[in-house]
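J.: As structure tokens, here come the structures.
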Structure I
Amino acid sequence: ENGVDIAGKKLVVIGAGGAATALQVQCALDGAKSLAIFNREDDFYANAENTQKKINEAKPEVDVNVYHLEDQDKLKAEIEKADIL
């Protein structure tokens with residue numbers, strides 16, 4: 001709607017609360033190639049893992065991975081490969 005084409009793109013999303021989860025699911029439905037979800041190891045980390053599971057079941061062609069936000073090396077590597085942050 002706002003001119004951002006998600007199809008075939010690699011995305012990095014920081015956070016796993018309500019808004020971030022809605023964004024992750026919509027990006028998967030819109031044809032994102034992959035989602036790298038980073039979150040602190042807190043109550044929302046389990047939410048990120050649950051979202052990963054649900055997307056994998058509904059859209060197995062979307063590669064979804066969940067990482068600890070504290071892993072700064074992994075975050076940097078994923079951002080370097082990302083089309084959208």
Structure II
Amino acid sequence: MDELEREYPEQARDLRQGPVVVGVSGGADSLALLDACVKVLGAAAVRSVTVDHQLQEGSGQVAREAAERARSWGVAAEAVSYTQP
């Protein structure tokens with residue numbers, strides 16, 4: 001966080017003000033972002049949200065697994081369902 005604070009002081013200040021919510025798909029990129037946030041900010045400052053878009057078979061399971069992974073890292077996590085109107 002020290003380097004972030006030196007390079008981007010305003011953004012670092014914003015990150016310290018409240019939880020950071022990370023959208024997690026369950027894929028490698030979003031899990032890497034979540035991991036980086038946990039390492040820099042600490043798990044207590046991070047929240048994970050995964051949306052079950054119901055557009056593909058098994059999307060609910062993927063969303064639940066992503067939330068479980070986040071929880072295993074100490075992150076408060078939710079998997080929410082979206083049904084297209």
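We did not get these values from a lab; they are worked out from the coordinates using the rules stated. Values in this document were obtained by computation on a predicted structure and should not be read as measured data. Cβ atoms are built from the backbone, for glycine too; each structure is taken alone.
J.: Compute relative contact order in percent (Cα under 8 Å, 6 or more apart) for each of I, II and report the one that scores greatest.
T.: Sorting by relative contact order in percent (Cα under 8 Å, 6 or more apart) in descending order puts I first.
J.: Still on this structure: The value 11.9, 34 for Rg and Dmax of the Cα atoms in Å was derived from one model only; which of I, II is it?
T.: I
J.: Moving to a separate point now. 1.1 is what came out when distance in nm of label points 7 Å out along Cα→Cβ at positions 37 and 53 was calculated for one structure; which of I, II is it?
T.: Working through the options, I get structure I.
J.: On distance in nm of label points 7 Å out along Cα→Cβ at positions 13 and 61, which of the structures labelled I, II is highest?
T.: Biggest value here belongs to II.
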